[in-house]
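**Q** Please find the structures below.
No value in this document is a laboratory result; all are computed from the given coordinates. A quick note: this is a predicted structure, and the numbers were derived from the prediction, not measured. Cβ atoms are built from the backbone, for glycine too; each structure is taken alone.
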Structure I
Amino acid sequence: MRPLRLLPLLLLLAGCSKGNFNSRSTTGAAVLTYPLENKVTTLDPGRVQDAIMPEIMANVFEGLVAYDEKNTISPMLAERWDVTEGGKTYVFHLREAKFQDGTPVTAESFKWTWERNLGPELASPIATGYLGDIVGVKEFADGKAKSVSGVKVVDEHTLSVTLDKPRPYFLGNLTYPCAFVLPKSVGTKEIRTVDKAIGTGPFKLTKVIEDQQIDLVANAGYWGGKPKVEKIARPVVIDNATRLSGFRNGQYDFLLLPRSDVANVQSDPKLKPLLRFQQRPAVFYFLINQKEYAPFKDVRVRKAFAMAINRESIVNDLLTGQTVANGLVPPGVPGFQEGYKGLPYDPEGARKLLSEAGYPSGKGLPDLELNYRSGRPDSRVASEAVATALKKELNVPISTKALELGALVSRRNKDELQMAFMSWNADYLDPQNFLSLLMTSDSKLNHDGFNSPEFDRLCAQADVDLNPERRMGLYQQAERIAVEQAARLPLYFEMQPILVSPNVKGLRESLFGILPHTKTEIVR
């Protein structure tokens, strides 16, 4: 879930002066400083599953391919690749590169890393989702094979990967951290210390204090050339006001703003010119878990909830600048359905459906807890607005509760959330990333409990169809089924406000947010 796919990069500490962007010393190393809004969740690419860590990981570790500023997949550790057997086999030709400990990167490095991530000791919650189309992954993950048969080392710099079927989205899968390469010296257990966090990227990890700080330094031996920034400092700062104050104070170099701060920034003549908005391939939605809250097993209850929520009003009145989401695939992703209206706002129809399901005026509904991520004003506002609507229109006995990001993700993975305000940022620009990957009945990432044979059938067809137009049409049909059966409740597509100091030059951006700082400069 990438987020980079798109990563919150927010900001620190106090001060009251405005726009003092040259307050830091002009002597010494060039340091890029921008805080994390939550504590570090993992140092292991094989276990990344939140929106915070992928951006850090991409500066330290690398895979065969990556997205560039034009939102296209470009060579990374693979200089080039050939596709044969009608799209089933990929042959990657690796460049000369070294890990940060000086050992060479080889085709065997990739095979070993992927099998490490798929193996029982690491117990990656995501590797099978992103690498599962490779022949032999299931047998290996189930302990029935000693290696992944579809990954073959042709020679030191040539890797062959065979898929079960043609998968047009496969290269996109390889841009996610669980496909990044590691040296064998890190071992098979989860990476928890800096000395084991060894990648090939432009920066090295030097300091990690889980709830306080993460620091990186430039990798002088980087195959792409040493970065211009000497150090990246990422203090952990939870409070939004403190982050904005730090930016005003000139202590921090850029900041992703919560929507609640936009009006404040726009009224500040020194900050307003530094504000811009980034379209992100991300959908914010309400997870409704059929496994944990029994009434959600009835499609009439799910649809009633969806139809009791006035998305237009909540987004336009309370979350100004965001785009109302009537579907699940966001703008910027192929297959986005411009003009699709989804389920209507219809409180009367919602009450009728709820009554038909056996809960007239909400009678008989068990207590329901709606969780959201702490430290995110927009998440609180959206969750409270929806809870209020469900109480008012359907008499749902609902309460809201904030959870720290790690706890929210952990409970989601265990299917313990009844209802939660969540987001999904594209890992790669393909509707498969929002539909098949997350919502088919056999997906390990399906935390809604949604089960529709017709949805599964359409996704299975689309996943292997090599005709782009027909493929998008199949995904669009599947998306409409998921929306109209209220598998989850979309609220908005993200427009991310961002502040960038005039001292920052060469910042590389894409739909995924901030790309690795290979060209970033600090000019004071």
Structure II
Amino acid sequence: MARTYADAVASLNTLQSNFAIVDAIRKSGRKMNDQAIPEMVEWCNKIGYKPSDFDALKAIHIAGTKGKGSTAAFVSSILAQFVKNNGNKSLSKVGLYTSPHLRFVRERIQINGEPLSEEQFAKYFFEVWDRLEQAAKADGQDPAAPGTKPVYFRYLTLMAFHTYISENVDAAVIECGIGGAYDSTNVIEKPLVTGITSLGIDHVAMLGSTIGEIAWHKAGIMKTGAKCLTVSSQPEDAKAVLEQVAKEKGTTVEFVDVDPEIANNQIKLGLQAEFQKTNASLAQAVAKQWLTQQGYSTDADAGFEAKVRRGLETVRWAGRCETRHETGIQWCIDGGHTLESIELAGKWFASQLTTTKSSSTQHVSPSQPRFLIFNQQTRDANALATALFNTLSTALGNSQPFTHAIFCTNTTFKETGFRPDLVSVNTNASDVEALKVQSNLAETWQGIDPQAQVQIVRTIEEAVASVRQFAQSHANEERHGHEDVTALVTGSLHLVGGFLEVLESDPSSSATA
């Protein structure tokens, strides 16, 4: 077997669960169970690790429904400031493990804010692969047989931990995948601190349908002696569960308010959106807790608060509340794959439009073309689209928040389909081919906004081309005083990643952040 990055990605993609398996699990109502962690421990053993080996990572473990990736990124960015100015302290490498990725799978495993290089990714990928094959042979199994490798997310988690141990990181910020108690990342036995972001209803089939059940799963990352910090805006039912689990685990939970300097914009966050103030405040508290335990303090370290502030201001997190500009178009990009997150994306988009404020609402300029590019292939797309419409209609005081709505699949390019990093086999291929979800979305949108021009296209590339074509003709027609097209790209993070791939891979594109 060749050992390039492309080979690693191809091998990794064989570990994805196909749509039939995912759908069967979803329909069975089978929830995450207490065998998940023992199974993950066994996978660790097969590549030569015990969970206690990961104590050396001095982990910060992050769970939650909304904003856990952004919070993890804020924490990593803060710690990175102390790498750059570490003085006599031993902080030289900070790991960050998140999911999903947008353009490249190696984005998931970062050190000091940078994804692994293709060479690093291939090296550590195949080291884990080889150890698993050796373990299979030792057990008398065919190393190529099904079941001799873990599924996609478990494999990447093993690989991340192996990478961070091999690279001797001094801290590892670890984001949970789904839930917490039974998540693959929860083989960490002794994190130094844990953080739980805002909670909401998501992954009902696996985590339960009440906020209390979901809070129990997220609280599963709490460990004896490791302080847990969470946001003060949690629902009361969630707070009660978090406090009870903390008591059972022999730890404490602290509820963090939004920092006043963040609330009043004295600190200009690198991630621009009102809801990011909650994430940033939690991240700041988590990072300070970790730093204090490592001997850093306001008194002992010159510029301590300035470094924390710089971390909050310089964080970058692609595809989350991100704006890009090109001739005639402002692109607004934010994933929104739950009801809560799509509503937050809508409120953020409203703040980006050219508006005039009147009392509590904003009124969008009637001459401003507003495009939506949307898809969500694996969840209740119609409910998400309707929630987005309602949120924006309320925020803008306008019954037509978008002049144009484009619904596409997550397929990136018309001719070549997907970059291998973006291949996903856990969707219904026949539904994608028939544009079933997109047709339903178009029908739904025309029902709630008959005035909007609705379009269905097969690929993200075609959706982008449609917006660009309109922007060009709009500029030609309105040479004097015309307003740029503003487009919101939201829904699936697979869509967001594919969209960024279209922009970045087009040599003629002038889009800039």
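**Q** Of the structures labelled I, II, which one yields -7000 when helix-only ellipticity at 222 nm (-39500 (n - 2.57) for each DSSP H run of 4 or more, over all residues; to 500) is computed from its coordinates?
**A** The read-out was computed on structure I.
**Q** Work out the source of 17 here, i.e. which of I, II gives that when relative contact order in percent (Cα under 8 Å, 6 or more apart) is computed.
**A** Of the options listed, only II reproduces it.
**Q** Match the computed value 1.00 of FRET efficiency 1/(1 + (r/R0)^6) of positions 286 and 486 (r between Cβ atoms, R0 = 25 Å, to 0.05) to one of the structures I, II, and report its label.
**A** Source structure: I.
**Q** Ranked by distance in nm of label points 7 Å out along Cα→Cβ at positions 38 and 422, which of I, II sits at the highest value?
**A** II
**Q** Thinking of I, II, which structure, once semi-axes √(5λ) of the Cα gyration tensor in Å is computed, gives back 36, 31, 19?
**A** Computing semi-axes √(5λ) of the Cα gyration tensor in Å on every structure in I, II gives 36, 31, 19 only for I.
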